[in-house]
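Student: These are the structures in question, set out in turn.
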Structure I
Amino acid sequence: MTLQFNIQYGLPFTILRSSWVFENDDLLNHFSLLKNVNPAEPGHGFGEQGHDVLELVRTGQEHIPVLLDGEANPFRRHIVHIDDLIHALDRTIDNPKALNETFNIAAPEPFDYRSAANYISSKTNTPTIDIPCTNYHSFEIDITKARTCLDYNPQCNFQTMADRALAYRKSL
């Protein structure tokens, strides 16, 4: 639709395709078994889970999930902090290189759930648990074009986002 308006009316555009955006303690909410598995709603959050996981939730025993594919490999995902998204928006304003272009916006690199869960676990003393999610998939986003054309320089990797989320939650 945007391209059509550009063709028909000469309306300039810039599209920023951001990855999964996090701020405050969103990241910790995502890495919470209790917030993402609901025994009353089969398939909610991390999909269908076995009796052992559902029992942990029923008894209120928090664990940090390690989401795994069908071959028991931890998923790799790409996210972005709101501050980096704002940085990307700022880099497009009055930037002729941004006109009529589409850019992917994400963190400096993707994370994998095993190392991410272990990091949060080490900071919170909360145990991890493997969660098979065979209907889900990994994804990584190429931000090379945004880096080169916009001088996009994201500052928030997974550890930075986790540390900020922990500090935010502690401040509440």
Structure II
Amino acid sequence: MTDKAQLRRETLAKRDALSERKEKSGIIKNRLFALDEIKNAKCIAFYITKGSEVDTRSMMDEAINKGKTVLVPHTEEEIKLVKFTSWNDLKPGKFGILEPRTKIKRQKSPDVVIVPGVAFDLQGYRIGYGKGYYDRLLKKLKAKRIGICFDIQIIEKIPKHGHDERLDSVITEKRMVK
């Protein structure tokens, strides 16, 4: 069995080499916004895209246009969700990921959390970047957990540990894994 570090390296290399990321991100967005969980959500937590991840910018804009509250991560020792107000209010935070300069504490818990990852499996487990930030965040939230990724990031089974949190579903440009 491959270890997580090797799976992470191999999958990141595939994702970085992927063409048509913008088009595929658009398909994923359409699939995401077709879900009842998203239609009915009043508050959604998104990640802000870094590198070759599925692009969440148009998803966040659409959620705001539909009157939803959008939360994004602010990371120190752990992830805190803060209100997203504007693309102009972002600055690089820990790990170089953009986050709001203005830290407006969230008034409510998200109904849905859109979860990033490097690789996802058919049971709803994921490999992130190896620090466990999202697993610790998910443990505290009662929200629906939806991973988004490109189909090349889906693998059959990820080696999992006791602290790994399971997602409710994963959406790619080709399918939805529940």
Structure III
Amino acid sequence: MPSVGHVAVGLAASRLSVANARPRIGWTLGLVALSCLPDADVIAFTLGIPYSAPFGHRGASHSLAFGVLCGLGVAALAAMIRAPATRMGLIAAAVVASHGLLDTLTDGGLGAALLWPFSNERFFAPWRPIPVAPIGARLLSAHGLELMLRECVLFLPLFVAGLWPRRAARD
């Protein structure tokens, strides 16, 4: 998945988590970054870590446990700045965890290690409507751009939810 869908999740989560108010840009950018964070594991390729290893691509960073860990980190940061820690932590955990779950809907790769550290088994969903995208610079090829466009269409409802203009609240 070329991260287009993950960005849509972050945008929608930001918008939906701030009822009747405009989401703050920092919160929105943070959730978009968190929605893409698990794919930072592609650095494993340059470190010589095999794709199928627990810390390879779609391994530990795509697990539900990693989502919980990120949520705890966000909650701790929120508590330090006296923001609603539980709420922000739960939203962040859901956004990060959604990454691995969405990647199980792709039609390629080895699946996602959703249950790491309890199991290194990789999972796919029974229904796989999202074509797997090329990694790295190949994403900018004609094929990669076509896949990103397809994802834009698939995730259009989330983009609409995240980007639809709101009227300013009346005093």
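Each value in this text was obtained by applying a stated rule to the coordinates, not by laboratory testing. Here the structure is a predicted model, which means the values were calculated and not measured. Cβ atoms are built from the backbone, for glycine too; each structure is taken alone.
Student: Can you spot which of I, II, III the value 27 was calculated from, given it is relative contact order in percent (Cα under 8 Å, 6 or more apart)? Before the final figure, lay out the partial values.
Tutor: On the way: I: 32; II: 23; III: 27.
Structure III accounts for this read-out.
Student: One of I, II, III was used to compute P(r) over Cα pairs in 5 Å bins from 0, in percent, and the answer was 1, 8, 15, 17, 16, 14, 10, 8, 6, 4, 2, 0. Which one was it?
Tutor: Values: I: 1, 8, 15, 17, 16, 14, 10, 8, 6, 4, 2, 0; II: 1, 8, 18, 22, 22, 17, 8, 2, 0, 0; III: 1, 9, 15, 20, 19, 15, 10, 6, 2, 1, 0, 0.
Source structure for this number: I.
Student: Out of I, II, III, which structure matches -11000 when helix-only ellipticity at 222 nm (-39500 (n - 2.57) for each DSSP H run of 4 or more, over all residues; to 500) is calculated? Spell out each step's value before the answer.
Tutor: Details: I: -11000; II: -8000; III: -15500.
The read-out was computed on structure I.
Student: Suppose FRET efficiency 1/(1 + (r/R0)^6) of positions 15 and 127 (r between Cβ atoms, R0 = 30 Å, to 0.05) works out to 0.10; of I, II, III, which structure was it derived from?
Tutor: Here the read-out was taken from I.
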